[in-house]
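Enquirer: Below: a set of structures, written as structure tokens.
Derivation of every value follows stated rules applied to the coordinates shown; laboratory data play no part. Quantities reported herein were computed from a predicted structural model and do not represent experimental measurements. Cβ atoms are built from the backbone, for glycine too; each structure is taken alone.
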Structure P
Amino acid sequence: MNNSIKYTLIALALLVGGTIFYNKVYIPKSTYEKVTPQKGDMQLQTFGIGNVGAKEIYNITALTASKIKALHTDEGQWVKKGQLLVEMDAVDLPQLLKEAKISVQKAQLEVRAARKDLDALYAQRDLALVTYNRYKKLKIQSFASQSEYDKAKADLDAIKAQIAATKAHIDSALQEVKRAQTTVKALEVKLSRYKIYSPVDGYVIAKEAEVARSVVPTQSIFKIVNLHDVWIRAYIDERMSGDIKVGQDAHIRLRSQSGKTCKGVVKRIVAQSDAVTQEREVDVAFEKLPIPFYINEQAEVLINTKTLKSIVKIPTNVLVYKDDKSGVWIVKNGKAHFQEVIVLGINDKTAALKNLAVNAGIIVPAKNKKPLYEGARVH
């Protein structure tokens, strides 16, 4: 009698335990959410990861070896084309230029003085010529002596010699003016190399030297980018890059601004792929550049490649892969059935399919549920 009660209690406990397990464990584990496909248009997008870069990064270097005297901008500042950025120590060049300009002025004054002397000599020559001609006639008429004639001729010849000498002095002074002016121009050109100006309207992304530091012509002082040259260098798998074209719209998400999306456009597709990673570089420019921006910051891009019209769409989280085939789990008579599908395209949250009925009941797989298999009972 006692054994009968014992076995009855055990059986009752097993029944209660099984009921609890069935209702609290089995049923929840085999109960899935279900979705139905939607029909409509879908924008296909290609995803890529890259970094903020620029078509041109202007490397500002010294034009001659010297010490930095002054810096007129800094990292993170805007500059205008032609704006003075750097002054180098020109040592004694300014003094040499000043002396060369004084030499030009001195030579020009000598030219002016010599020309005035020449004008006076011309007047003396004209007077001497009149005197000479008068004595020449008087000598012929025997009213003047030979000595008087010879003196008049000698005075005229002396003035002519002075005129020739003054002309030679003027020519020499003019040559000195040209030489001094050439020296001035050469020093001005050389001195201009000690001032460095911005080649573009842009943004200073790096300062790589300080005041009083000696630099050589190949050494970088500033790096500047033109706002119109900034873009994302995105790297996209070759298998997904076939539909990308220059001019396509894109969306850019910077790592530092993950909650914000910037509009962009495909500007360039690099002709050569990376042989190791098998990725292709696609450069996506900002429609409106976010300020501030940071060169080399990581970014994501979604490129709108094409629009599929009137197709069947499902959420990407219900798409599964079985035996290297794409498919979905659908419900048939309370059991799970794997149906292979042809995927036409996938964007951020939606997949476009070719061979799936619009009224199909699709099971949403979940990690906390029982694994699905062909013929599994589902609720």
Structure Q
Amino acid sequence: MWVIALLGSATAFVESTLAQLFKKRNKESFIGGPAYYIKKGLHCNWLSVTFAVLLTITFGFAYNSIQSNTITDAMEEAFGLSPMLVAIILSATALIIVFGGIHRIANVSAFLVPIMAVGYFILVVVIIIMNYELIPYVFKVIITNAFGLEQSVGGAIGATIMTGVKRGLFSNEAGEGSAPNVAATATVSHPVKQGLIQALGVFTDTLLVCSCTAFVILISGLYKVPELNGIALTQSALESEIGSAGPTFIAIAIFLFAFSSIIGNYYYGEANIRFLTSKKYVLTVYRILSAGVVVFFGSLAALETVWNFGDLFMALITICNLIAIIALGKYAFKLLDDYRAQKKRGIKEPVFRKSQFPEIEQELEAWD
């Protein structure tokens, strides 16, 4: 996951910079993403449509089933709530929000995400500091289990790498083509600004938040218990460190994080549904399926089932997006050179003009 985060910061920079470059004006803001830069930059309609369909399935369906499954498990572990009850409440709440429109989605996410991130990060950092003497042990466990002789002989290194790649991509989404859909909506003076912000986000997600979670689990020693997996493992690890409040805190934090992710995943799908068609009934059907049916199904499905579903479409969507950013990456690096050159000249706020790219100038409708 650490290696993927380092590589992912580069792909996140390229894809988000391209999303800014090829964004288009919408009624109230900008809109864009891989489907748009594939169509405008590569002039490959079939690939842009394929990507839009895959992203809608991956985030609107597959990832939403994972998030609802995580919430349900956390609530059952902490409060003993029936999965069916949680499924009904989750799907009903999600439907109310998504039918309220994009502004309601933005308001809910803006309120929930900071609370989740700050509270959780403070707690796990305190636990790590309290157990600072175990930090060398934690690194030893990570390194020896990843690259130890036993793992080499048993062929487990390959499995470790595959798991790290899949979970690393899930944690930061770098290269999958999801973040560019949001990155394109920002108003900036130069595309590189948003690219750098997205690159930083990868470090925050994986190197910071995920590593803190791993440290707490390893400090607790409960990773050795085969019966514990998924969110239950994290809850049990916190319980061993801070007492009975641990599972409750994690359940609340996971609800805030995963539910805001459900809303965000839904939006990724909606943005690409709008790319595919302007027919309102298609969007209505998508809303019912993504926020209602899929969230309900994910809450009751087996953990392995929802992860296999997500991993499959994660691979497909990433392949599509990587083809595009490899082909169009030259524009992102040219933009980076221009940004750096302006900074060296003492320009505090570098500005991009589409005349700098005469070969694609007609495709850059959002820039002067």
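Enquirer: Please state which of the structures P, Q yields -11000 when helix-only ellipticity at 222 nm (-39500 (n - 2.57) for each DSSP H run of 4 or more, over all residues; to 500) is computed from it.
Expert: P
Enquirer: Could you figure out which one of P, Q the value 40 for relative contact order in percent (Cα under 8 Å, 6 or more apart) was computed from?
Expert: Q
Enquirer: Here is a follow-up. On mean projected area of the Cα convex hull in nm², which of the structures labelled P, Q is highest?
Expert: Going through P, Q one by one, mean projected area of the Cα convex hull in nm² peaks for structure P.
Enquirer: Something else: For which of P, Q does distance in nm of label points 7 Å out along Cα→Cβ at positions 56 and 88, calculated from the coordinates, equal 2.2?
Expert: P
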